[in-house]
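Several structures are given next for inspection.
Please treat every number below as a calculation from the coordinates, not as lab data. Note that this is a predicted model, so its numbers are computed, not measured. Cβ atoms are built from the backbone, for glycine too; each structure is taken alone.
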Structure P
Amino acid sequence: MSYDTVFKNDLFKDQAVLITGGGSGIGRCIAHEMARLGATVVISGRSQDKLDKVIAEIQEDGGKAYGFTFDIRKEDAVKEAIESILKTVGPIHHLVNNAGGQFAAKLEDISINGWEAVVRNNLTGGFLVSKELLLQRMKETGGNIVNIVADFWHSMPNMGHSGASRAGMVNFTKTAALEWAHYGVRVNAVAPGIIASSGLDTYSDEHKKTIRTRAQKMPTKRLGTESEISAAVVFLLCPAAAFITGETLRVDGGVPNTTINYEVPDHNRLPAYDGFHRVDDSDFIKSLKKG
C-alpha cells in the first residue's frame, strides 16, 4: 500500500522538505505524503525514537527520510541543527513549521512558565527555524514555508496561550511573505480545526468529553482528518500555488462561519478524505471518527 494522494507522482522529485514535529500526528502524515510525491523528507522533534519510527516507515514505502533532534525554542540549537541538516541533506526547498503544542487551562490558571512554553513552541520556534533556514539557504535559493496554526478566529477559551501565539504566527506569515518575497520565498499558513489526530490523546478525560460533542456543532458534522491538513499543505508548497503568499488557508469544517442565529441540520453529506495508508488511530480517535 502507499499514500493515496490526489497529487501527481514525483511532484517534488529532487526536492527536500523539512517538517518540524514530524514524529507524530499531522507532521507524520505530511512527511508520508511528501515522501510519496518524491521529496526527500527531513523530520525533526525532541524524541529520536519517534523520528526513527517514521523514518523506517517512509523507507519501507520506498521514500527517503532523515531525522534530527533539536529544540526549536532555542536559538543556538536551531542554528546548529539547520547547519547540520544542510550539510547532510543538501538544499532544503520547503519548510513546514508544524511543531507546537498546548494544554487546556483558563487564562487565570496559566503560570508564566506555562504561557511562555506554549508561546515559544507555537510562535518563537517557527520564527527561529524560518529565519535560520532563510539566512543559511533560502536567501540565495528561494523556497516555500507553510506554518501550521489553528482555528482561533472566535477567540480560544481554555487555550488562550495557544490562541495568542497562533494569531502571532498568522501575522508573522503575512510579514515574512512581504519581507522575503524578493528572495523568492513564499510564506503561507494552514489553520486546522479539530482534527482526529494523536494530539487529541494528550488532553484530559474531561476535555475529551467536550471534543466528542463538538462535531455535531460543526457544519461538516464531523472532525477533520490528518490527510485533509496534509493536502492543504502540499497544495501551498506546490507550483500551482505560485501566486499565493501571505495567506492563511482555513481547514476547519466551516466552524468560524457558524452563528447563534442558525444551526446546520444533521447530515452525513460531507464525507472525510483519508488517504493516509499508515494512519495509526488510538481507540479514542477511532471512536471520534465513528461519531
Structure Q
Amino acid sequence: MYDDAIAWARSHLDHPVHEVRPLVGGRTSAMLALHDRSGRGSVLRLITEEPWRTHGAELATRESVTQRSLTATGIPAPRSIALDPAGDDTGHPAHLMSLVPGSPDEVRCDDTSLAAIAGLLASIHEVVATPAPRDYQSWAWPAKWVVPTWASRSGLWQSAFDLLDTDPPAFRPTFLHRDFGPHNLLWTGEEITGIVDWVETSTGPAWLDVAHCSSNIALRHGTDAAQRFAAAYTRLTGVEREPYWDVMDVVGFLPPPGREPMFDDPTQLARLEEHLARVLP
C-alpha cells in the first residue's frame, strides 16, 4: 500500500530493511516500523488523515526540526533521519525517524510512575531550542463553546466558556511538547525510554502541557490521579496550577461543529466533566 514510501525510507537507511510492520495508535498518520539487518529500527510517519494531511508539510517539518534540536539533550525522543514534507517521493507528507525502545503503558497511575512522568515533563520544559518553536495554539476554539448534549451540569460548561472569554493570564514562554500524555510515552520496565509525536511542539505556558497530561490521565483513571500528577509537577518545579490552562485543555476535547467527538464512552465523558469541575476556579 505504501510501496513508494517504503522504498524512499529504505534509500535513507544504511542497511537493508528486512521487516516492515504497522504501528497502532496514531490518529493522524500511518506509522510503520522498519527493521534493518543491523538490528536497528526506524519509524516512518506518513500523514494520511485529514484535516492533518492538508497541513502535513508543516507538521512533519516541525517534528523533524524539533527532534534535531533535542539531539544534544537527555530527552528520550526519536532522532530525525529524513524528511519528505510535501510527499513528492512518498505520496504523503513523510518523516523518517529512529525507533526508540519501549512500549506504551497507559495503565500506570501509581505515585512513582506519575512522579517519573512529571520529571520528564519538567526536563522538556528546560529545553532551550533554536529557533524557538511557534507560539502555542488553543484547541478550545470559540466554535466549540457549546454545552455538549451529554453534559449533566450545563452551568459548569458555561462557566468554562465564560472564563475562556477573558484574557489569558501572563506566562513565561516555555518549550512545550504540546501533546504530552501517557499515550505518547514508552516504558521499559520502570523507566520511561521514549517520548514520541513532536508535531505540535510549541512555545507557551508550561502549565498547558501539565493540563493536557492531566486531562488524559483523568480520562483513563479519574481526576484524583490527574490531581496527583499535577501536584508532582508542582513539587518538582515550583510552578503552581493556573486554572485557565486546565479549562482550556478540557474544552479542547469538545468537537467543533459538524465533527464527530474524539470519544463517546459514557465513563470517559463523565470523567471529563468531573475533571472540569475540579479545575474550574
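Name the one structure among P, Q that P(r) over Cα pairs in 5 Å bins from 0, in percent, for residues 121-240 alone of 2, 10, 16, 21, 23, 15, 9, 4, 1, 0 was derived from. Computing P(r) over Cα pairs in 5 Å bins from 0, in percent, for residues 121-240 alone on every structure in P, Q gives 2, 10, 16, 21, 23, 15, 9, 4, 1, 0 only for Q.
Set P, Q, criterion distance in nm of label points 7 Å out along Cα→Cβ at positions 17 and 49: the highest-scoring structure is P.
With distance in nm of label points 7 Å out along Cα→Cβ at positions 65 and 273 as the yardstick, tell me which of P, Q scores highest. Of structures P, Q, the maximum of distance in nm of label points 7 Å out along Cα→Cβ at positions 65 and 273 occurs in Q.
As an exercise: Rg and Dmax of the Cα atoms in Å, calculated from one structure in P, Q, equals 18.3, 57. Which structure is it?
Answer by label: P.
If you line up P, Q by distance in nm of label points 7 Å out along Cα→Cβ at positions 73 and 145, the top spot, with the largest value, goes to Q.
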